[in-house]
Structure 1
Amino acid sequence: MTMEGKTPDRAKRLLLAVLFCCASPALADSWTPSSYKAEVFRVSYNVKKAAEDAEIYKGRYLSELAGFYLPSVLISASGKTYSAYHAPPSLRFRQDETSAGVAASLNLFNGFKDKLSLDSSRLLSRIYQLRLWQERQSVTLAALDNYYSVLRKKRLLEIVRDSLTSYQRQYEKVKRYYNKGIKSYSDVLKSELNVRSGQLSEAASIEDYKNAVMDFNSSLYRKAETEVELEDFASYSPPPVSREEKDIDYALSHRPELEILGFERKIAGYSSKKAGIERFPDFSVDAYYDRQGIGKWGRLAADAVNPDYYLKLSLSFPFGRDTFFEKQASLEASTALERAHRAVRDMELLVRREVLTARLALSTAVTRYEVAGLKAGISKRNLGIVNNSYNSGRSGIIELAEAQRDDLGAQSELANALYDLLQALARYDSALGRQLW
């Protein structure tokens, strides 16, 4: 075969290889922090459960609200459609054998007990809305950890691979110097040892990265081995932190845990009031309307005694064993109220501590990131100096290897510091009660 015949085949294979390389990144799913959080919300079982609970308790409140303001209405109808007294027995519909009626009742007053129950139901619905917010916040924080973990492991892998490439180039260079008699065999062995160590570090970094990707995919309830491409952060400038007392005040007014405990304290107060009311004579006012025997087009049948309507007042005094039961219920309700007061005070102290801890962690992360950036720049310049010095014979392989290790450690430290800072900022916002999604 001539060269002219080979050239098209070679070009075809080259074109296919280029197309395959260009298509390979498309096989991986692309994600941004926003799209990832949205998908986590969509598939998270805990978020779904919290949303269902919030909807259930919202429905309960609306049902109790309707029961508080609307009367109970019963519409009934009856008729003989089949009778054996007729000859022959048959299915029949006759107006004189059909009757209908309507009855309505409404409690107008019962010592505010229904009002207290309604207020408790309203607050309980609000509590479950806040618990849904908490679950979203918790899921978002975990999602950010997964997202940053993949980026962290990927960047560390890139740093290790760059270092390995540098070791391999250095190893080839030292072998050439050795063959020319410029460097010793000890330098060759040391360079080879650096290459082998770099290969081991690369294998460990690949394992860490793959595990982080599997954790990422597991949070989406899909195949763990699915490849992903995540939007990264080249660098990050942390926002300015406000005054300490201002942060604490913000957290005390925005943390959902405190709001939930405040609502639970109000519910305990309503229960205490209701238990106290139960110990006194029960006075209630009820309205009632009943109309039976409705004939054609709503007219009363000839034999109808209705309509019947009245306003009923009732007063009852609890005695006997019920007195002791109600006294015990009142004691338990007042104790629950006092416990709710203590829970709020304890949570306020805990929130203050969490804010201060998150501020310190964020401050440390900012400092670490700044220092790591300086160290990375210094180690990179120092490696260049030592490398030139080694090539000119003014320094030995030990100094070069130490400079390479310092550079690898500094670049890795900078990558870790960046994602530590991002996570510290997310935890700081969470401690303040700021919405993360």
Structure 2
Amino acid sequence: MKVGLKIIMITFLLLILNSCVKENSKDEPAVVIYSPDYKEVYMLPEIINIDFSIEHTKLLEYVRVSIDNSEMIAISSQQYFYPEGNSFTDEINIPVDNIPDESISPPYYVHIAVGDFTEVNHTYLEIELINSNSDYKGCYIIGKHEVNMLNIEYFNKEFEKEYSFEIDGNYSDSDVSERSNMLIIATSKPEYTRAFNCNDGKQEWKKQPQLPYPEFNKVVADNNMVYLSTEIGRIMGVTSDEGTQVYNTTILRDTIPENICITNDYIIADFRLRNSNSKIWASFYKSTGSKYHVLTTNFNTVELFGITNENKMVAFCNNNNSGEIITFDVANNIIESSNYIENKEIHHSSKLDDNNYLFTSNSTIYHFNLQDNLVTALTETVDDIIDIKYNYINNQVIISTINKVEVFSYPEFSLISTIDIPYTVKAVELLYGY
């Protein structure tokens, strides 16, 4: 009996020792998240402050921080750090935009990944994210006021002018960053991209292009970034709030990037060769700017639109004096479908949603349904159209002609308001906010 008891006791002690050895054999970093708090609630869009520290017995290779959804997929930018030694402390800010309704899948997490040259350990802290309702605030009308001068006027959603200002330069392109509440305008002579605060029209930052070809062609604001196509042959990425340069894409020598499109994982642009009429579509990794794929084309691209949460785009182009609407799979670098519009050049286009688009040819407005590949003529204007925008909050179409901006209901096209402009209209930009 005593022998049996001793055997049981020895076995029990061995199990305890074995358990302790197993528990201590996995050498994990100690990660402490001071903020946010567990299940802290954020109304999006928001900048989430993350305060954390890491202690480890091994040297740290890298630290990666992001906001992830329930499938552990990052819904924010991923911030990387490369510490020296075996400890690291920091307080960072990660911007998170509204989550598309079809992609809402709580819970959400602060995710800190720690690499130590042998393995990667993961720490998660659950938080709650709630979308804010976007609202239409008004529009900017940008026009040529006099030689080498632009006039910018802001009209609120009641179509009343609130303020205006002038800048020097000839118009190249523009966009509005909803994230940073900035109007972004690229000009030539002088060659600048400038950001203006939408509250008062005051300039917040200014960016110059790079030699030897110091020109900007296209401006696209996406989340907390602004992408600028530059004549040097690459796309520049800067932060929308401060204009801080984050990266440049790979230079494609002897080419000029023009239109830009942002998909889930890629930047894609149409390039023309500097010394010929040849054209290519080139894609780059959105996270690094490294080149991904190149496709030779013969299209004169008018506008590129990304499809939400996919690596696909819809391209409005012209080819031999006729329009062509193309669905392009960026990830696989292939054209999925093409809709040829004979004897009608596409001049301007606007996205209603991922499946529906408007485009213009001279003074006629057309509707395009992507799913059915169906083009339908909707209405005509008296004068040729200079720009067209769709206000998705109020279901309105804003059409600008040479000296006039008109607002119509959609899809009825009943006239809501007319704004007469005493100068040549170059573009209209819509402002949304929360």
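Tell me which of 1, 2 gives 21 when you compute relative contact order in percent (Cα under 8 Å, 6 or more apart). Label of the originating structure: 1. Quick check: 18.6 is what I get for mean count of other Cβ atoms within 10 Å over residues 193-200, calculated from one of 1, 2. Which structure matches? Among 1, 2, the structure yielding 18.6 for mean count of other Cβ atoms within 10 Å over residues 193-200 is 2. Identify the structure, out of 1, 2, from whose coordinates Cα extents along the principal axes in Å was calculated to give 107, 46, 45. So the calculation was done on 2. Looking at FRET efficiency 1/(1 + (r/R0)^6) of positions 129 and 169 (r between Cβ atoms, R0 = 35 Å, to 0.05) for structures 1, 2, the greatest value goes to 2. Taking FRET efficiency 1/(1 + (r/R0)^6) of positions 265 and 345 (r between Cβ atoms, R0 = 30 Å, to 0.05) as the measure, the highest value among 1, 2 is held by 1. Comparing distance in nm of label points 7 Å out along Cα→Cβ at positions 273 and 393 across structures 1, 2, the highest value is found for 1. Figure out for me which of the structures 1, 2 the number 0.25 belongs to, where FRET efficiency 1/(1 + (r/R0)^6) of positions 153 and 177 (r between Cβ atoms, R0 = 30 Å, to 0.05) was derived from the coordinates. Derived from 1, not from the others. helix-only ellipticity at 222 nm (-39500 (n - 2.57) for each DSSP H run of 4 or more, over all residues; to 500) computed as -2000: which structure among 1, 2? Attributed to the structure labelled 2. Supply the structure label, taken from 1, 2, corresponding to distance in nm of label points 7 Å out along Cα→Cβ at positions 337 and 377 with the calculated value 6.4. Traced to structure 1.
Any read-out appearing in this document is the output of simple, stated calculations on the displayed coordinates, not a laboratory observation. Keep in mind it's a predicted model, so treat the numbers as computed, not measured. Cβ atoms are built from the backbone, for glycine too; each structure is taken alone.
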